[in-house]
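Down below are the structures I want you to see.
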Structure I
Amino acid sequence: MTAIREEGKINDDTTLIDIRMFGVPKITAIYLIESGKTCLIEGGTHTEARKILRQLKELNAFPPDMIIVTHSHWDHCQAIPFLSQRAKKEGKEIEILASEKAIPNLRDQSYNEIFGTGPFNNIEGDIVPLKEGDTVDLGGLKLKIFETQGHMTDQILILDEKNKNLFVGDALGDKVSDTVFVPPFYPPHWDRENFLNSIDKIKKIDYETISLTHFGLIHG
């Protein structure tokens with residue numbers, strides 16, 4: 001098994017962006033997919049929102065056409081309000097997509113108070129609901145949606161069918177260094193049985209690489 005834990009291209013269409021959450025490198029990533037449309041996987045943190053804006057502008061990729069959120073935990077969505085507002089100032093809209101199960105949690109982010117990293121901004125505006133088997137067409141590249149639970153009740157996986165790259169959010173856990181991998185047992189929705197079921201489900205998906213939000217890409 002090999003890993004990519006540096007910023008930059010991970011395949012022809014996808015760039016790993018290190019948002020350096022809390023100023024710490026290599027703990028939280030977002031992924032930019034550029035095809036006919038541009039898509040950001042994960043919505044980042046509110047404390048890093050301005051940094052994310054700058055990073056996307058440096059890549060000539062702001063605003064992206066869409067942001068897909070793997071689940072509703074704060075570190076995956078809290079930059080969205082700021083990024084959406086900045087896009088509107090430029091006369092553009094960012095389409096937000098998430099599991100249909102995540103939408104109530106995105107609308108009311110107060111459950112994240114258990115993590116003690118607030119304040120938390122609710123995600124307003126339209127959110128496109130996603131479910132098992134849905135496909136998001138980026139124009140030349142398609143993303144297939146899978147539902148998993150265990151880490152969170154509204155978690156989805158996103159398969160880039162062209163590159164066989166599977167974005168798993170936190171479904172498998174956190175690779176916090178080259179040698180340390182932490183299982184995803186975080187409150188308040190951790191479910192061991194569903195986590196094990198998710199592992200079995202992932203084994204059946206036709207992928208070659210896995211992209212972790214925390215952190216990096218794994219081959220094999």
Structure II
Amino acid sequence: MLDLALENCRINQNIVNIGVKDGRIAKISKSPLKADKTINIKGKTILPGLIDAHVHFREPGYEYKEDFRTGSMAAAHGGFTTILDMPNTKPETNTAREFKKKIKIASKKSIIDFGLHASIQKLKEIKKITPLKPASFKIFTEKTENHKISRIFQTLKGSRIPLTFHCEDPQIIKYCTGQLKNETNPETYSLARPSIAEEVATANALAFSHHYNHPIHICHVSSKKS
């Protein structure tokens with residue numbers, strides 16, 4: 001006997017019934033299913049649990065904005081069963097010590113599955129954090145020179161932990177910001193950070209990835225050319 005039957009579920013363009021046993025999908029059928037409990041989905045679309053790879057739950061240090069309890073509750077309400085949290089907390093998640101602390105906090109407060117991104121302070125901390133299985137190490141290209149990016153890739157040699165890139169070219173941003181520093185129109189902010197800044201930094205990150213044969217993830221792509 002199934003624990004739960006979901007009737008009239010839409011999967012792609014098909015209407016089916018889904019049987020659940022011990023928390024797992026046990027059967028998908030167009031025929032009626034017998035179960036301890038039955039719910040009529042009424043033709044709504046059934047999706048697997050969603051994953052958000054870029055959230056800012058801001059704990060520790062900025063709980064007045066969000067924490068793992070409220071953030072994970074909101075995620076679950078929207079159909080997300082896994083989140084990957086960014087490291088810009090206080091203190092930053094850039095040492096093995098802080099990473100372990102954050103794991104404890106999230107394990108206690110999150111109501112869904114989670115992973116944690118780490119930021120980079122010192123190269124030696126990369127080696128200490130790596131065994132803790134971070135979702136990725138985060139790089140802000142606007143703040144990280146190319147020779148440092150190269151050393152980070154070299155430090156991660158042999159590991160398949162991705163590098164996550166926030167892509168903006170620092171020289172382009174500096175020039176455009178300087179040209180517009182006396183402007184007050186809100187639209188000027190976008191002009192100070194033009195798409196070419198993202199495109200150049202993205203191309204640079206891809207070149208590093210290809211050279212070192214190491215996986216990367218580009219955050220919040222906003223340009224078609226990127």
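Looking at FRET efficiency 1/(1 + (r/R0)^6) of positions 34 and 66 (r between Cβ atoms, R0 = 35 Å, to 0.05), point out which structure of I, II has the largest value.
Numbers: I: 1.00; II: 0.20.
Looking at the calculated values, the largest one is I.
Taking FRET efficiency 1/(1 + (r/R0)^6) of positions 90 and 178 (r between Cβ atoms, R0 = 35 Å, to 0.05) for each of I, II, which is largest?
The structure with the largest value is II.
In terms of distance in nm of label points 7 Å out along Cα→Cβ at positions 114 and 154, which of structures I, II is highest?
Largest value of distance in nm of label points 7 Å out along Cα→Cβ at positions 114 and 154: II.
Determine which structure produced the value 3.6 for distance in nm of label points 7 Å out along Cα→Cβ at positions 42 and 58, calculated from the coordinates; the candidates are I, II.
Attributed to the structure labelled II.
Consider the structures I, II: one of them gives -5000 for helix-only ellipticity at 222 nm (-39500 (n - 2.57) for each DSSP H run of 4 or more, over all residues; to 500) as calculated from the coordinates. Say which.
Going through each structure in turn, the value belongs to I.
Comparing I, II, where is mean count of other Cβ atoms within 10 Å over residues 2-9 highest?
Checked I, II; max of mean count of other Cβ atoms within 10 Å over residues 2-9 sits with II.
When relative contact order in percent (Cα under 8 Å, 6 or more apart) is compared over structures I, II, which one is greatest?
I
If mean count of other Cβ atoms within 10 Å over residues 170-177 is computed to be 19.8, which of I, II is the source? Write out the running numbers ahead of the final one.
Values: I: 19.8; II: 15.1.
Comparing all candidates, it corresponds to I.
Please compute Kirkwood radius over Cα pairs in Å for structures I, II and give me the label with the greatest value.
Evaluating Kirkwood radius over Cα pairs in Å on every structure, the highest lands on II.
Thinking only about FRET efficiency 1/(1 + (r/R0)^6) of positions 130 and 186 (r between Cβ atoms, R0 = 30 Å, to 0.05), which of I, II has the largest value? The partial results should precede the final answer.
Numbers: I: 0.85; II: 0.10.
That would be structure I.
For FRET efficiency 1/(1 + (r/R0)^6) of positions 10 and 210 (r between Cβ atoms, R0 = 30 Å, to 0.05), which of I, II scores largest?
Comparing I, II, the top value of FRET efficiency 1/(1 + (r/R0)^6) of positions 10 and 210 (r between Cβ atoms, R0 = 30 Å, to 0.05) belongs to I.
Quick note: the coordinates plus some simple rules give every number you see, no bench work behind them. The model shown is predicted, which means the values in this text are computed figures rather than measured ones. Cβ atoms are built from the backbone, for glycine too; each structure is taken alone.
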